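None of the figures in this text is laboratory data; all of them are computed from the coordinates on show. Since the structure is predicted, the reported quantities are computational estimates derived from the model, not experimental observations. Cβ atoms are built from the backbone, for glycine too; each structure is taken alone.
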Structure I
Amino acid sequence: MKKRAIILGVLVTIGYIAVAARLSQIMLVEHDLFTAKAKGQQIKKEAVPVKRGMILDRAGRELAVNLDTESVFANPSEIPSPERVADSLSKGIKKNPDVILAKLSADKKFNWIERKLDTEDTNRIKEIVKDSKLEGVGFFPEMKRFYPRGKLASHVIGYVDIDNNGLEGIEMSYHKHLTTRGENLKVVRDARGNVLSEGQRKEIKGNNIVLTVDEVLQHIMERNIDEVVSKYSAAAAVGIMMDPKTGEILAMTSRPTYDPNNPADVKAGQRRNRGITDCYEPGSTFKVIVGTAALEEKVVNPNSKFDCSAGSIEVGGGRIKDAHKHGVLTFKEVIQKSSNVGTIQIALKLGRQRVYDYIKRFGFGEKSGIDLVGEVSGAVKKPARWSGMTIGAISIGQEVAVTPLQVLRAYAAIANGGYLVKPHLVSQVVSPEGEQIYKAAIKAERILSDENVETFRNILKTVTEEGGTATTAAVDGNLVAGKTGTAQLIDPRTKRYSKDRFISSFVGFVPADKPKLAMIVVVYEPRGAIYGGVVAGPVFKKIAGESLSHLSVLRDDAKEKRLVISN
């Protein structure tokens, strides 16, 4: 017994010595190693969400903001009973349990269950997690993009994906400005993963974008565009309003439209900004090219006469007609009455090279450079590829592909005294601290002389006066200068111009002598009426009248009365 006691004592002593040695090794030799391991288990790095910058209209009204939300995640390796957890969560998330179970059964340490829930859903799921004592399920704060005006200016603003990456519009074009690089925050957790300490959490914000768009003008335009689409059961429509001197886009809309809060609910075509992505043959609105070129090249004057009495003209073996038969017309009347025959005679005087040169001078066949993704350049054939009939067709807006924005830009050059301006939608970028990071500059190039611009502007005023093709576009109290367009669409079956599918448009500026607004309205495939003066002209009138009132622009007749009183 004594020997056994001695042996047992020796063994216990050796054990103590071994434990003491190991503890000494851990505390003295491997201290740093185990300290690092402990910190690695207790302290985790979590990404601090970046608060995306806001998008504001020109008056500072919010068009895109952020909402604080929470997302549900799971660590499948910590879930002992995935079936029970999936069944419980499905009641709160309102998803098929099998869908959730697939995520819980994945061979991962982290998997999203549901992203960016609203407050009501989050609270409901938290109660379920608490009551059912669900392990391996957690919540993470995230920012959700929200568009408080819904569909308003959706094609301009665009939208983001679930991770707040810009996918369309300003959200995409200025994504790098709206967001910034995030940071990691150290979080102390216990063995069960419960947060013990978060340290100091600071908010990280992106820059704010201030648009040139006026929310009120945008609303005026969208409401009236919706009315014309409904009235004529149109397939689509576009409206763009611009400051002709600066190139600032004051309003831009496209129909069909969508809600950027739910972009997946509609087809891709509804999210397309037709003002910059869709080409069309502009018809008579394109006569601005031949008209201004003829004045610049001095091949005509306002009183030059053209015999249009035949009602048609032969060009390159083909015959082009006037919509209505005319007699002998002056140059001024050719534009006012939109005579194809007269316009083609003028184009023949210019010749194909000069017609092409002025088309390019006005920026057709090239992107305008607007700060939006998806803009197309259109198409203009070089003279070497023209057929004998092309000079006649192209002078009246056929055999050329343009966008509504390109046409508006051309008329803005008439409005502003002969300068081709670069259109833009962002006026400035402002840091979270209020510092101006970027300010848009006016970019303009002179393409026409003052004298000829004034002459052609006066001619365009007659289009909305008695005898013109767009008296319906005349605004009460203010002179309007502009041009109608009625273009046939190509029938995909016959490959010829359709007899029942048209594009109706009106483009112009107001007040005509001191323009504040340049605007284009394009209505695709209206039913019941086809002419630009009938379909698009009245819409222009309504939008322009309401917009001038909003901007407090004096009526022309009010100016005259004030002048009489002062004299």
Structure II
Amino acid sequence: MTGSTRPLNVADALGRAAERAPRRTAVVYPSGRSTYRSITFGALHAEAERLGRAVHRLGIGRDSRVLLMVPPGAEMLALAFGILRAGAILVLIDPGMGRRNLFHCIAEVGPDALVAVPVVHALSRVYRGPFARVRHRVTVGHRWFWGGPTLPELRAIDAARTESSTTADDVAAIAYTSGSTGIPKGVVYRHGMLEAQLASLEGLIEPAANDVALSAFPPFGLLALAMGTTSVFPRMDITRPARVDPREILSVVDRDRVTCAFGSPAVWHRLAEHCVPRGVRLPIRRVLMAGATAPAALLERLSSVLPDDAVIQTPYGATEAMPVTSITAREILAETAERTRQGGGICVGRPLPGITLRIITITDDAIPAWTDGLVLPPGEIGEIAVRGAIVTTEYDRRPAETARAKIADADGGLWHRMGDVGYIDDIGRVWFCGRKSHRVTTAEGTLFTDCCEAIFNEHPDVFRSALVGVGPRERQRPVIVIEPRPVRMPRDRAAQSRMIAELLALGGRHDITQSITDVLFHPSFPVDVRHNAKIAREKLAPWAARRLGAARRAS
């Protein structure tokens, strides 16, 4: 809901944290190839205020779109909070989405200012089109053949204090989706929405005064700082979290006495894979695992290397609405994992305070207005729709996509269609069954990815599986694609035939998978660029179609 003129700037949260504990370490971050540096809340806040005044003096102010492309660390954080404090709009685009998508997003958002490392400025001079609107430049590093101040020169600008004139309804940031199910879209965040998100996360995490948070996903580091929690960025390639070095994480956890941590399932898989066989224990008390659903097997392995009283939470949400629900590993392993193994979907917990969640009839069409007739009864699979203060209202400069994703309510509020399918059980828990766009529609009925895949994942040699559809939309042929565990890929025709027979026998025991008779093997699934955890089924489907076509021609 929009229309609030209440004065608010979400960057003020950093100032409040600095007032409470100015000498407390705010962030620890990599510097060079082998060392780490740190900065206190008091110093970080002072730097953010200084930079905020300086960028405002340059002419970067309210409604200016500022593309920030700087590695995680004190400079990035001070610039981010400074840009927000100046009333400008912070633009964040994942650099790992590939050059084509990256340039598409930059051209679409049309930044007025570019604050970036030298290589990005150089690219902006070579590929001028996407950066055509850039009028202001700040270089974090050595300036080469372009104008604008470097970061030290920006710090040296003498500017009077400027008071924030933003309101709760003003745009604070635009963050792009990963594009895992289509072209990335710019999600509009308003100051009031970010304030609500911070409050929701604080209620979920319940941070203690001495918490130190490991952030394997930089945006979480921003939120942790706003909550007054020390944030530690490990040395890793943020565009490839699945390749993180577990020894680096362990070193950071030990050195900085990390108490809580945020990362995608891909990061925790790497850690568990390293720690379990070596008997290594992690002294972390709270783990947040998000970005994709978490397999019960991973939760079990990770639990075995954490303290007995540690809490693993798997919040569910999206760039457009986060967090929406949450559940602990303890509840999953004790109560819901068996239902998942039998094809019942993945339990993502109950809606968090302030969230209203409903399951509605599945359709690919826009829904202009909300009616209670859309709502399905408990136990029936449909599309997940949510509303609440943490839910964003629009995509930037994308009215058609906004219309397909939002539903107007009669009271002036908006529902967001998550693009996921699921159901609510008889005690109010939400079960995730897959992405709506990934459902497979056969002549006999609709199959949902995460329900079917869980059955095939029970085979001891399967690392993960992916259900895809081949053929016309309403008469698709269901195909299960298997990524075997390391060194378990069947190497000859006989081994393949044996494993296929075993997999089809597994599927034959359940009504929802009996119609799946095609099995293919893939050495390494394509995954999303942000968390390296969501399977890119939209890429596997055409690959499967080609493989099946080649097999038919050869037979």
Structure III
Amino acid sequence: MSRAHFSVQCLDCGEFEPFNLTQTTCSHCGSNWREVRYDLAKTKELFEQNLAERPFDLWRYRELLPITEYIPYLSMGEGGTPLVHANNLGMMLGCPTLFIKDERQGPTNSFKDRQAAVAIAAMKEASITEAVLASTGNVAIAYSAYSARAGIKLWAFLTSLVPLEKMREVAIYGTKVVKVTGTYDQAKKLAAEFARQRNLHLERGACSIPSVESMKTLAFEIAEQLPYFFPGYEKRGSASKWKAPDWYVQSVSGGIGPLGVLKGFTELYQMGFIDRIPAIACIQAEGCAPMVHAWKANKAVADPILNPKTHITTLSTGDPGRTYTLLRERMLNLGGGAFESVSDEETFRTMHILAKLEGLSTETAAAVAFAGTIKLFRQGIMKPNEIVVVNCTGHTMPVENLILGDGWSTDIVASRQDIDTKPQEGLYGALSNLTPEKVQKIIIIDDVEDARRLLRRILQSQGDFHIREAESGMAGIQMIKEDPPDLIILDLMMPEMDGFAVLNKLQEHPNLASIPVIVVTAKELTKDEQVLLRGKVKALMHKGKFMSDDLSDEIFEAIN
């Protein structure tokens, strides 16, 4: 498939350069803040040629995502969520054109599935195998699910205020959970320092290009879905028949969602798919509303909230940083918008209203957006004749504690004094204790990528290993010679040099012959082949006939 061209532009110096996920700053001025720019004329042409034949999911809009190739096996059906006419709530507010974008229908029940799907695909393209993030809940859950599919080891730093149900859901995917007794902003700093110490990829929120770009797909889907509720629509994919709402409403923590959605609507407008860009309404919890305070005080920079006072912990980002500044600037350039806050009590009351009027059971963070919408209608900021779309951001399910048992998280107590210390001192220095001093090294030799990914995922879920992969026997031998591992996991059926030949090569070198080897193969061995393996392998396992625990038992026996 032909691709539309994209590059990255620095928001500070304006310079363009190619997109590279592992390059986190502008090479000209060092700024962290950059955005993707696309050849929109070419993109429009590709959309008009291809959209009508594509499934209605996130990857339908792949030409406007910073991914070189779509990777089908990573997808879990993300995107393509319903747009629901909120008939009863709309009647209550006197607005017959109120709609709900039901993001509860994503693979992990939140709109963060979009972010995780694109970000993990970008990591896979960049050959990243281990990553770190900080989260108030839903991001960690979504990234954990997609990391599991991609074979990427994930470390999640979660504030202790995150509900245990969400923490357990993160842990059940095999993610390493680090529970920080402190604020979310402290957890972010600890995650960044941990990533720096171990030279790991860090998910950087609004500074992460794939994360922001993923949120545009909400705008694209809404613009395609809205015409179906109005007379005269034609088949989906017709550029002249897309429709923008007057308002897009979302609950906000760090602000990455509205930032991406606004960019998405702007690109559609520039391509001529819609005739206007909607106003954005960002709703925050009253006990942690730095953006709202700054907006109402007409400030370009939000003052951080150091001690959030809300039970809605998933929205407790006290310092939105430059995200607010960018949102404010773009919203004002487009003629306005709104930042509003709602109390915990208003939020809980709205949860009951949504359930009783629309049959929607939502988490508190999603209900904040609806409580804010009600408030904006009552203030007269939103009008009865306007088209309003509210993002129902998520609905999570609890994970039973009995499934995980004890020891599923590592706890860190953070104080402000600790956070302000220099790297390697105090709490930052203690981060190195999260992993064993000696990490066992394992090499997987298999010519099938899916098999390597499965083995990597099993290993990551069972322990802390340094894992390397070789896609052929020759490459595996070279890798072993350069840096001998503690264990080799070997396939037998490979072209050119099969597993038997690899074992013979190892026997030629006394320092390599003693490395334990576990053979994992789909081949049914003859008696002669079994004789060839005798004395050369620690264990023989057949693909499709063992559980992950069986393999981990053999691994621990081999290296301990």
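For volume of the Cα convex hull per residue in Å³, for residues 119-326 alone, which of the structures I, II, III scores highest?
Across I, II, III, volume of the Cα convex hull per residue in Å³, for residues 119-326 alone peaks for I.
When distance in nm of label points 7 Å out along Cα→Cβ at positions 135 and 495 is compared over structures I, II, III, which one is greatest?
Comparing I, II, III, the top value of distance in nm of label points 7 Å out along Cα→Cβ at positions 135 and 495 belongs to I.
State the single structure among I, II, III that was used to calculate distance in nm of label points 7 Å out along Cα→Cβ at positions 55 and 535, giving 4.0.
It must be structure II, since only it matches.
Here Rg and Dmax of the Cα atoms in Å was calculated and came to 34.2, 141; which of the structures I, II, III was it taken from?
I
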